[in-house]
Structure formats: structure tokens, C-alpha cells
Structure I
Amino acid sequence: METGRTALVLGATGGIGGAVAAALRHHGWQVRAMARTPAKAVQGIRWVEGDAMRGGDVLRAAEGAEVIVHAVNPAGYRDWDKLLLPMIGNTIAAARSCGARVVLPGNTYNFDPAAVPLLGADSPQQPRSRKGLVRRELEAQLEAAAPGVPSLILRAGDVFGPGARSSWFSQAMVQPGRPLRRVTEISRGPGHSWAYLPDLGEAFARLLDIPGKLEPFERVQFEGLVDATGRDMSEAAERACGRPLRRVRFSWGLMRVLAPFGGLPREAADIADHWRHPVRLDNRRLETLIGTEPRTSLDAAIRATLAEMGCL
């Protein structure tokens, strides 16, 4: 059922942006999606061409929107540390102009995982990585803009699920497009937090259905699925495939050696601590607002993910 509410989604061609767009559409929102290269037609979503680095593009796309979902990243993730802050600046300016709330998918990089094993809205942000420093500043800009520009940050662990192309699961743990024979175990210990995209998108939609209950600057945590042993994900993949898989360890040592040359090794080495120390997300505020957190069972989530990736 259409509600008359309009949301602009920046980054709808990505995993999180796509999941939020789908969930909002299911909840009756009119969804407008801006992308550098608009995707093929999706029922109920209006695509507009634009670049989040151009303030005029964002401003035009945001006209009439109540919500701007900022789930965008630089093209090919190049110059991520230089472009992310100008992008959020353009989104804040557009939201101020049209009276919209900015919605940001947050992650755990803002924190030192060795010092904060349970993340809450007020946990100290003392990042030890380049990514974390940028994410901390990004959130600080949203906080500084409130209450004139209200915002919502929903923080989650590493994402996986249908459509999650740029994820640790799809890029490092398994190889898409062929029957699964091998799985790479990334975690260096127990307690890594994961978020299944359809569940995360649903949580965003439920929060945006209750704008009157949200603070002008609202930060909530999505607990998701916690890999309690460091092997839960690979064991679920084995159950989905119905056979034992060859398990290999992710080479963190090689990442450190190759980090000076850039690329994946540099990015992996930068956030290695987040795979060494267990971190959980305190979702009590989220459940106070929307009730029980959406949560698909691990086996069902892994099976759906592998099927969409062509691995079964």
C-alpha cells in the first residue's frame, strides 16, 4: 500500500542501499534511487542519474523526499578516505534544503574492538584504523547538523546476503558463480558480528515508519548474527551444500607483508583488529523502538545467500 512518503536512496545499486530500498518499497514508500549508472528497471523504484559528489545532483534528486538514505561509496572504492566526507556534506545540504532526515548505515570501524567489546550508542569512538577515523568524522558531521537536519544511524557488523557484492563473505570467504568446494575462514577468534541484508533493510524500514519516536540525532545498534566460534559461518555453508568443504585460513600475515603495495592487502591490514577481537552490538534501543529485531536463522540466511551467488 502506498503511503505517500518518499525516500531518496543514494547507493541503491550496492548491497545495503539495495536492501533498504527494497524494504522501504515493501513498507509502502515511494522510492527514488540515484546512481551514477542507474540499474535496470525495478518495480516501484524510480531511478535518476546523478553523482553524490555533485551537490546539485543530490539536491535535485532529493526534492520532496522525507528521507535521504546515504549508502553510497566512491566509484570502485577509489580515494575512499578523500571522497566520503564531501559526499556526506552534499547529502546534509540537500536534507537541510528539503527538510529530510539523513539515514546512514553505520559500521564498527569507529571503535577500538579491543577496548569496546559491546558497542552502544554512547561507546567511546577511538578508532585505530584509517577507515575508522573517516567514519568517526562522518558521524560527527551528522551530529553537528542536528537538530536542524535530523539523522538516523543504524550500526551493524559485516553484511552478507543476496546482493552483497562488496562484502567479506562474497569476496573472501567463498567464490561466487560456481559450486562451493572451499570456504575461507577469516575470523581470528570467536564473536564476529554479521548482518543479513534483508533483516537489516527491514530494521531500517521499521525505524523510518516511526519518525515521531526517533531523536533528532538517533544512533541504534543492530545485533545481527554473531559467529560465536569463528567457524559458525563455514559450518552453515557446509550444511547448505550438504557436504564437507575444504576449509582454509585467511592469510593475515600475507596481508601485512603486502599492505605497502595498496589494494586489498592494505585495506585488510587496516581493519585486522576487527577480526581478532569479539564485538557485539547492544540492540536494546533498537528493540525498544521497533520490538524484536528482525532475524533470519543462520542456516536459512546462508542458504539464500549461496543460492543467489550461484554457489549451490
Structure II
Amino acid sequence: MARRIRLGTRGSPLALAQTRWVQERLAAYYPEYTFEPVVIKTTGDKLKDVPLAQVGGKGLFIKEIEEALLAGEVDLAVHSLKDMPAELPAGCVLGAVPAREDWRDALVSSRYTSLTEIPLGGRLGTGSLRRRVQILHRRPDLEVVHLRGNVDTRLKKMNSLGLDAIILAAAGLNRLGLSHLPHTLLPASDMLPAIGQGALGLELRANDQTMQQLLKMLDDPPSRIAVTAERAFLSRLEGGCLVPVAALGTVAGDQITLEALLSDLSGQRLLRERHAAPLAEAASLGRRLADRLLEQGGREILSQLYGRPLSH
């Protein structure tokens, strides 16, 4: 491999901050290499105001980067893991999952510190179906306003639209140096996170053994095990941005606990389960938990969302 290694990334401030984080650590560990970010504009970046669920959702922020990776135009793709579909394209593998940042969502508001404090009929902004259904499940009186764009854009829209609060990923605030903004970290009981939230996914070509070796120092086994369970849950449900799903894997000792939910679009029918298993069974735990939710009514929910019977 050439001494120059190209890191494919989106051009948003958060994506660039994440890529710099990876670049700095690789450069410190391998000074004999040069690591160079390559910005690639994705479909999700071009469709700035369209709800993701209307245009396919999962994969919109990574497809063009994966194409550049497979074409040999970049050597490594740096993604927010929550943007990655459960199934990767042929020829690509998840080379490393670095230590996970904060997985929680943050309620950003200068006036309120919890969902219960927001007044009757209050207005709350988010572009996520997952967040929307959990808000409406707890507070069906609230008006959930669709909000997309990078963090700075959403903060500006909060003020221009007169919203009571918006919900953002805590990891994004931390990585952008915005943790000083008035916000409250929401517990899992209030807001279960997106699959892989707070984690990075470093994707590479399956036959690139050199990159696989270089990335070993960045891989964090507890984080990888946690997201393995979460992504197995997502895969079993055939989940994309059309489906309001959430999951959180937690590793403690030799056990992994997975809590997950599946909801209809209104948030009225929200199914939630929590189970534990040995670390080696992380993937099967995710699939088993998905099957539990399917048995409890999830199959009907998904059939309605997809407009067809589930394939399994």
C-alpha cells in the first residue's frame, strides 16, 4: 500500500471532526504514513429538506463513500455508525469500531430540562422517526416539528421557528465542542438511542489486509460487541429509516444486555424488551430480541409500514 492513505468522509462539520479524530490517532500511531481526508458529497447531503423516510433513509449518507471505497478512490470510510445499514455491500467490511462516545440524546433548550417540563401543546424539533415516536408515546400533546440539517442549522431553526426545544445526539455536541449549550441528557427510559448512536464505523475493502492491520489499534471490543447486538436486531427487522426502532447494547463483565423497541408511526403502539446474554452471543441476542418484538405485534406494525408482509 502507498504511504498515503485516503479517508473518505462527508463534508459536514461533524463528519469532518470525526474524521480528524481518526486521522490524528492513526497518524500518531503510524508516523510512516500520511492520512488524508477526502470529502465526498452524498445523496443525504444533497436532499437537505426532505424527510429521510421519504427517500429511503439508511445508506443515504454513505452510499457514494462506499462506491469510492470499492473503486479504490479512498482507502478507508469514516461513518457515523448509526448511518450505516445493517448489511454492508459485497466487498466491504466493518474494520473497526472505536470506543463509543456518549450514546444519549440531548434535549437542547434554554427553558426546559425534561420532556415533562415542556408545556401542554409545546413544540419540539427533530428529524428522526425514532425520536418522534418516543416523544409522542410519552407526550402525545406535543407538536413534533420536522427538522433536518447539520447541528448549526438545527440550532438556528430552533430560534427562527420558536421551538421550545430540539433533540440532538450528545456525541455530536461533544465532538463539535458544543457541550456548553444548555441541554439535558435524556436517560434510556425517556429516549432509547439509534442503533450505533455515538459510535464510529470504519469501513474498508474486505481484501485490504494492510488496512485491517492498521485499524486494530482503534477497535474497542466492548463497543464492537454492543453495536453487533444492536445491528443484528436491526437486520432481523429489515429496518431502515422507514421504521421507528431503537436499541442499546451495554457490556458489563462477560454479559451483554440489549434493550430495544419498535413502534408504529404514532407512538401509540410501542413495543419494548430487554434481555441479556454472554458476550459471544451478541448477534444472536439481537435476533432473538427482534423475534420477541415481532411476536408481540411487531410483524403487523412492519407489514403496515412496508406495505407488504415481512419476508421472514
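A short reminder: the numbers here are calculations on the coordinates, not readings from a lab. Nothing here was measured: the structure is a model prediction, and the numbers come from that model. Cβ atoms are built from the backbone, for glycine too; each structure is taken alone.
Supply the structure label, taken from I, II, corresponding to distance in nm of label points 7 Å out along Cα→Cβ at positions 167 and 263 with the calculated value 2.5. Display every interim value, and only then the final one.
On the way: I: 2.5; II: 0.6.
Considering all the candidates, the number was obtained from I.
Using volume of the Cα convex hull per residue in Å³, for residues 143-222 alone, single out the structure from I, II with the greatest value.
Values: I: 124; II: 156.
Greatest value across I, II: structure II.
Figure out for me which of the structures I, II the number -9000 belongs to, where helix-only ellipticity at 222 nm (-39500 (n - 2.57) for each DSSP H run of 4 or more, over all residues; to 500) was derived from the coordinates.
On the way: I: -11000; II: -9000.
Answer by label: II.
Name the one structure among I, II that distance in nm of label points 7 Å out along Cα→Cβ at positions 119 and 151 of 3.0 was derived from.
Details: I: 1.5; II: 3.0.
The value was obtained from structure II.
Once FRET efficiency 1/(1 + (r/R0)^6) of positions 191 and 207 (r between Cβ atoms, R0 = 25 Å, to 0.05) is calculated for every structure in I, II, which label goes with the largest value?
For this comparison of FRET efficiency 1/(1 + (r/R0)^6) of positions 191 and 207 (r between Cβ atoms, R0 = 25 Å, to 0.05), the top structure is I.
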